[in-house]
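In the part that follows, the structures are each spelled out as structure tokens.
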Structure 1
């Protein structure tokens, strides 16, 4: 063995010893699965049985309960099955943040198909590339994005189109300032199945349950330093481990209410909006995008306890002229991450101005 080589076995023994020595006394050492190591879709079913009326998603005042989400995702799985989608088939999801994203996500996983989210900001060449690379023949899209879908139809294998609209998920009177796109009139799409009315017609949803821990559950496209984005394979076991590893260290209280505006097509949004809340049986306040006043309004109105945001967002909140108008005291778990703006000493030691 040369002087530059190490004994791997001895190295690992030493490393584990250092971990044990440094591990905080009161911090859990083992990963705990409260309902067992089973698919996330089973967690949804469990919570739907134990707390059917608890809000799973609050979207500008519109409430989707755990019972609603379980039933609607069952219907979506049945809709896909009736359209010929089978276990292992790729389903592209071309949606912004909305409750329908949640219904589609869990319906796809229940069927054992593969969730392939696409950024709603994608132009035709980006959408066409990702749809073609994943091999999707089915797409779920927002009505406002259907013109982009139509641009790529002839160059892809797409032959099943499901469309939905913000207005189908919005309350008559939003409780939080809402972007204008969310209240725009519905756009008729004769070349696609209208998702929510179609689900309403399915009284007894039946489909071959294909959910599993180790089958491919999602293809999350991620850009590297070279070339086009590449599909990263995720299983439900991956999803479950990610949240279990986090919450075993810091379990959220039963009354936890989180807020997220992270895009759900993005892995951070998938985790914070789709996976973590359903694993823990907690409530998510969902926004379509970042808006400082909407965020502060939502925190105050729904007594939000947990959220995450970039450093830039936290600074925008604290510097906002209306910052002092809102009661944000319910927050007890705030994660701040740095993507562009460095989390320097000045930011770490920031103190609110007098009266804020």
Structure 2
């Protein structure tokens, strides 16, 4: 399977997702400035992947620092504060940085701090693989009842929550990969996901490379595909979930959830518990990143908006919890009331 992030022994190797689908190009990141730019410019994207990348970014920003343990800890804090400014919505970024700071504080001398930072980042790669595989197992139990002999299970997804948004398996696509290993047949309808086309550029690329049938549709076609009975379920990822189950995901997700409710189609959210922010009561408290207007005005390589026209370009929207059928986490499936069920699953992390 494709892998978005790997450690080379000298730096972090990232699949440059801004070049997909026409070019498969890898870049090596050698310092925290390069990692900040990679996160901000969407070379690496997807909440879990951003968290792992940030952890490596801290190590890269500290490995050449000199001084005693206190000096190194100050440098860790400085790099974490810098990387935290790269993108505001994905809670995994801040979760990973807090985790890395905690490891550094417990490490001991300067050399031990650096070694522990790298070890923790490497462990986060392995942990992400375990978490996403578990999400795949739990999610498959929800999808298996939708199958029938000789027919593919039609699924619709928005944006990319596959292996390229994590380290390997993905979140929303993990049940598909696990199911395919066991002989289930799927057909994925991938919203193109304007304005940056993560669905058509990345999800379709990833599924094609991994042998899963996929059809790309414009965002405005989802209702028609649902009405035609081609979609048995919707499954998406998330960048942050509030404690009540409100979901921040790529802009356009809210519309898909509303359509799914209208057509009585289950709407599943695949979320590692690291994406669940129990400090926020509702989705109204989730900060929404505003992206540059050029992504819309020139997003297709040419000017598509008249000069002087204002552009509104939020990167995410918030889907209210009452539109979510269930959350799929590495610890199991959460159903309403989410204030209780999500809290219980997060408690499994200890």
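Values quoted throughout were computed directly from the atomic coordinates according to the rules given, and no laboratory measurement underlies them. This structure is a prediction, so every number in the text was calculated from the model and none was measured. Cβ atoms are built from the backbone, for glycine too; each structure is taken alone.
Structures 1, 2 were shown, and Cα extents along the principal axes in Å at 65, 51, 38 was computed from 2. Computed over structures 1, 2, mean count of other Cβ atoms within 10 Å over residues 6-13 reaches its largest value in 2. Can you rank 1, 2 by distance in nm of label points 7 Å out along Cα→Cβ at positions 310 and 342 and just name the one with the largest value? Result for distance in nm of label points 7 Å out along Cα→Cβ at positions 310 and 342 over 1, 2: largest is 2. Taking mean count of other Cβ atoms within 10 Å over residues 286-293 as the measure, the highest value among 1, 2 is held by 1.
Figure out for me which of the structures 1, 2 the number 4.1 belongs to, where distance in nm of label points 7 Å out along Cα→Cβ at positions 22 and 246 was derived from the coordinates.
2
The greatest value of mean count of other Cβ atoms within 10 Å over residues 86-93 among structures 1, 2 is that of 2.
One of 1, 2 was used to calculate helix-only ellipticity at 222 nm (-39500 (n - 2.57) for each DSSP H run of 4 or more, over all residues; to 500), giving -10000; which? Computing helix-only ellipticity at 222 nm (-39500 (n - 2.57) for each DSSP H run of 4 or more, over all residues; to 500) on every structure in 1, 2 gives -10000 only for 1. Taking mean count of other Cβ atoms within 10 Å over residues 14-21 as the criterion, the highest value among 1, 2 goes to 2.
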